[in-house]
1. When distance in nm of label points 7 Å out along Cα→Cβ at positions 63 and 79 is compared over structures 1, 2, 3, which one is greatest?
2. Out of 1, 2, 3, which one gives 0.9 for distance in nm of label points 7 Å out along Cα→Cβ at positions 7 and 295 as computed from the coordinates?
Structure 1
Amino acid sequence: MWEIFLKTLPFFAVIGLGYGAGRTRFFTEEATAYLTKFVFYFALSAMIFQFTATLQIADVLDWTFVIAYLAASTVVYLIAAIVARMRGLPLAEGAFEAQCAVIGNVGFLGIPMLALLLGEAAVAPIILMLAVDLIVFGSLIVILVTGSGGRLSPAVLGTVVMGLLKNPMIVSIVLGFAWSGFGIPMPAVGAEFLTLLGAAATPGALFAIGASLASKSAERASVALWLSFAKLVLHPAAVAISALLIFPVEPFAAGVMIAAAALPVAGNVFILAQHYGVAPQRVSAAILFSTAISVVTVALAIAWIGTL
């Protein structure tokens, strides 16, 4: 356990460095926004494309894996939504609390960290999880929030589809598989370009996470702690039961799924909450608390899956 903790600590140290830069205003919110754009649209996309361009979609697409992850995530999503409803919250707020319970920072933290800690073989399962998060739950939150206000229409559904088509992670995944499917050889200069650009993804993403946390609020601590528990404990536990017992998944892939499920709440949940004006402070606090606590819980999860 201690050895795993020491391996994960440098990743969280970079997050802490970014947090310190943000808190001292050495790195402003505007600078953080531009760094996030660089990582999201360029560095991380290059890393994902480079990985998927060497994979065959038939070798990656595992429906048992998808069903196991989707089933576990749906159960936790419903639990969080029911708890929110029992507290008398409207549908839109409940949807965002449910989103916090299942959407981890797979893109900015999961891909860079788990690829290095678990090896490049972990990338394919992580990409499947990322696709489910973006396509299923990313669409669901928009539909529920707009539908709760009586604004659901074909135009909204069109917006959801266009949002997926414009998402650089989805685009880089699709283009990577297309490149691999057509059997196009990667020129040496192209491979070096992608390696150079993709290398900026890990430190850039981690620093951006920390700097963005500096502007997050710690209000409503009790709710934030509940959502952090749901994301860091309930979600990986449900995934473990689903992938190991109910829908048996190949052990290594199941371990990757559990480790990725143990990641803290994703920053894009806050972006959506802020965009729709639905509980942004609550989501902000959940991101802040879950990221701080995950320094320990992620190490515990990775140490445990090493025993599978």
Structure 2
Amino acid sequence: MAIRVHVNDPLDDEAMELLRSKGDLEVTSEHLDKEELKKIMPDVEVLVVRSATKVTADVIEASQKLRIIARAGVGLDNIDLEKAKEKGIKVLNTPGASAISVAELTIGMMFALSRHIARGTMDLKEGKWTKKELKGVELTGKTLGIIGLGRIGREVAKRALGLGMKVVAYDPYVKEIDMDVSLVDLDELYKTADYITVHVPLMPETKHLINDEAFSKMKKGVFIINCARGGVVDESALLKALKEGKVAGAGMDVFETEPPTSDIEKELLSLPNVVATPHIGASTKEAQKRVGKEIVEKIFEALGI
């Protein structure tokens, strides 16, 4: 009997073709809301999602045959891992497939903030010539602090070093690194970095890691970039630090609420020194091809087909 695979968030076309190439799989692909998804879960053996679908405890409980939850992407905070473990369900993801895309967006945020690219564009579109107001700073010679030296953090470090930046990093799980990066504690990173970027998953220990206390230890005029997960940076603390001038600018690809709807998020987005994108870190053609191919291959391996 065919194994039922349901793809609830879209995958790259080539990945879907690869998935459908196995005759012993019955593949369906449609984005269903939670209640509709729960209705089909009793028959689903492999559930494929990206970040849009929340695989909560009640979704998992609604299943009867579920063997695999496959997350086409990095973060697993949209999946109830405890419930999956309790039910003996294997959880797969693709932590390295989108690393280059996220790293490039991070560097792009740094350039955009340093050279007022977004504000300059908007001013010109409004008929304003604000050349004298938009004096920027160079990245060359500045210190970048990277929190989290996994695949993405390392790709960011490579690019920053290529730009002539000094790189310091904090990661309690990394004891040595094969590039010109100084491993430091968080306090040292906060004290020395001109730019700080976070590349850690959202977990209880990283929730609001960048908070009022952290900002108090940073240089005046620091730039903050978050292309990791909403919630790692305390948005109310960031807003306060931006208003007080402690933080010179912030680049945000992720938010605590997505789409951002809170009063704090609306105020952040209204500031001229905030550059923001709608969670597009992994949204490149190349990354989506890699993510799709890798997750399908991992599903095949887990099923033994």
Structure 3
Amino acid sequence: MAYERGLHEVGDGVWAYLQPDGGWGWSNAGLVTGDDDASLLVDTLFDLRLTAEMLEAMRRTTPAAEHIGTVVNTHANGDHCYGNALLADSEIISSARSAEEMAELPAETMAAMMRAAPSLGPAGEFLARIFAPFSFDGVPLTLPSRTFDGRLDLRVGDRAVSLVEVGPAHTAGDTVVHLPADGIVFTGDILFHGGHPIVWAGPVANWIAACERILALQPAVVVPGHGPLATVAAVADQKGYFELLTAEARVRFDGGMPPMEAARDIDLGPYAGWGERERVVANIHALYRDFGADGPNDAMTLMGEMAALAR
């Protein structure tokens, strides 16, 4: 299937909404429908304009999108939840840890950071460049109205949907959305297809375990948080990426090599062609923390190092 912007039907009454090129901020979402025009939206987008365009495309496609009953936020990053304000009348669900994390970086904070970017040095320049297409001004914070821990089983009309918490990994409370009868999984940002993942929370071992949990479900269709539609082969690739990075980072950690030097030194082998390679340095910092180092984990410091690697 071509990697094109917009809705792609991945099952009977199930759609993925894709946003090429899948890089910083260009996330995917999904729509699940059932009988009696019941509907569930998997994630909103990074700003109100993009979310409104997505909802309009969904409404043109199916009557079930006219009144979306349920929204699931797979995690707390803004490109998966800032559009919640347009669905404030729906039941919005996330893991409890995701809901807590959403409150820590509302869109108004992102807007203030973007205004301040010119004074923030290389990190600010990088932030301004990668998030230039998005507008964070005037986006109200709309938090989930329902939370869960571990697992939550829902029904969308006659269709069973399971929310499975697999974090902390990418963020504190990552959730995947499984449609067992359809063989479909929406992974949120547990899968970046064609691009380097980024570890904001970790530990990395949890992310590997999350990939294993998805593989165990044996889905026929995998909708990643970023990138084109996938199969379980892409999940296995991402598991392999983290296994390789863990082994290579451990050697360099034990040898006293700084994370930035390690990021430049590691041969990524079959993953070398993935996009957003600058994220490797954030992932190595996460691994060094897993190994016991007391390194930085604040976003602006990591953005500065990613900016340096991107240059």
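1. On the way: 1: 2.8; 2: 0.8; 3: 3.6.
Largest one: structure 3.
2. Numbers: 1: 2.0; 2: 0.9; 3: 4.4.
The value was obtained from structure 2.
Taken together, the values in this text are just the output of simple stated rules run on the coordinates, not laboratory data. In this text, all values refer to a predicted model and were calculated from it rather than measured experimentally. Cβ atoms are built from the backbone, for glycine too; each structure is taken alone.
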